[in-house]
Structure P
């Protein structure tokens, strides 16, 4: 049961950080289309509001969706590659010296009382 809890704990942290990051990313992405909206209202006398404003808002929404997808995919790839990098790093470690131990030495047995 302890091993299941340990595995679940690691998965919970991974899931929690992914949700936290997704929430922050959604907040930023939802604010980005606000810029062309404000510009369309401010510049309504200089540009044709129906064509240029709609096109700029549509492009902004499309680009933010692509941006969000790319960021999520790169973050997920980093999550999955971290364990592979650690395995490679641990594989390259030099084994530690065992000190003065000799394979012929018999470990000291406790005295029988």
Structure Q
């Protein structure tokens, strides 16, 4: 999912809002790796990322007796990037929806004065 095309329509102010929201809401790679290190066998890093189904599976199987947790250390970075990209796309969509709602209300107000 590439958000570069979606960002082209945003103003400088909207891009600033996007960056602020993204920084507030994105997950930390350091926290992910620490959770993997200390709670990897029960899926603590998966709970943190919001992958509840996988996390429960890891908890019930003790991380596939450690194999699943070992494999996850190599997948954490790409999974975190994918989640961050999804979050960015969601924020962009919300910003565009707010912009459209503002345009619609301004158009309705202008039509009411005519």
Structure R
């Protein structure tokens, strides 16, 4: 060990090898599971700097089918503001309406994405 990278290792010290265990699998067993069917909906909007409540009509018009679903019909829901996932306490969703519960509002031009998943 004459390399500069080994200068902190004493030559007489033996480094133990890692102990690895591999799971025993039966070669004849095949497991298949069909994934659950999922439907996803998105609502995209751009903040104008003075709005706290967003409705379906405020969504980006270039994308078809901009909906805000009833939360009782949705399995999971995520809100991203400027690409950052928001905690559920920061927003309230009703059918057709997204309300931000924070003190401050997003600055003009900030993207807002509401994801909704039905399993």
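Given 2.05 as the derived value for Cα Rg over 2.2 N^0.38 Å, for residues 22-77 alone, which of the supplied structures P, Q, R does it correspond to? All intermediate terms of the calculation are to be shown ahead of the outcome.
Numbers: P: 1.35; Q: 1.05; R: 2.05.
Value 2.05 for Cα Rg over 2.2 N^0.38 Å, for residues 22-77 alone corresponds to R out of P, Q, R.
Taking Cα extents along the principal axes in Å from the coordinates of each of P, Q, R, which one would give 73, 48, 28? Mind showing how you got there, number by number?
Working: P: 99, 32, 17; Q: 71, 24, 21; R: 73, 48, 28.
Source structure for this number: R.
Figure out for me which of the structures P, Q, R the number 0.00 belongs to, where FRET efficiency 1/(1 + (r/R0)^6) of positions 54 and 94 (r between Cβ atoms, R0 = 25 Å, to 0.05) was derived from the coordinates. Could the numbers behind the result be given before it?
On the way: P: 0.00; Q: 0.40; R: 1.00.
Working through the options, I get structure P.
Quick check: -28000 is what I get for helix-only ellipticity at 222 nm (-39500 (n - 2.57) for each DSSP H run of 4 or more, over all residues; to 500), calculated from one of P, Q, R. Which structure matches?
Working: P: -24000; Q: -28000; R: 0.
Among P, Q, R, the structure yielding -28000 for helix-only ellipticity at 222 nm (-39500 (n - 2.57) for each DSSP H run of 4 or more, over all residues; to 500) is Q.
The numbers here are math on the coordinates, done by the rules we state, and not lab data. It should be emphasised that the depicted structure is a prediction, and the values quoted were computed from it without experimental measurement. Cβ atoms are built from the backbone, for glycine too; each structure is taken alone.
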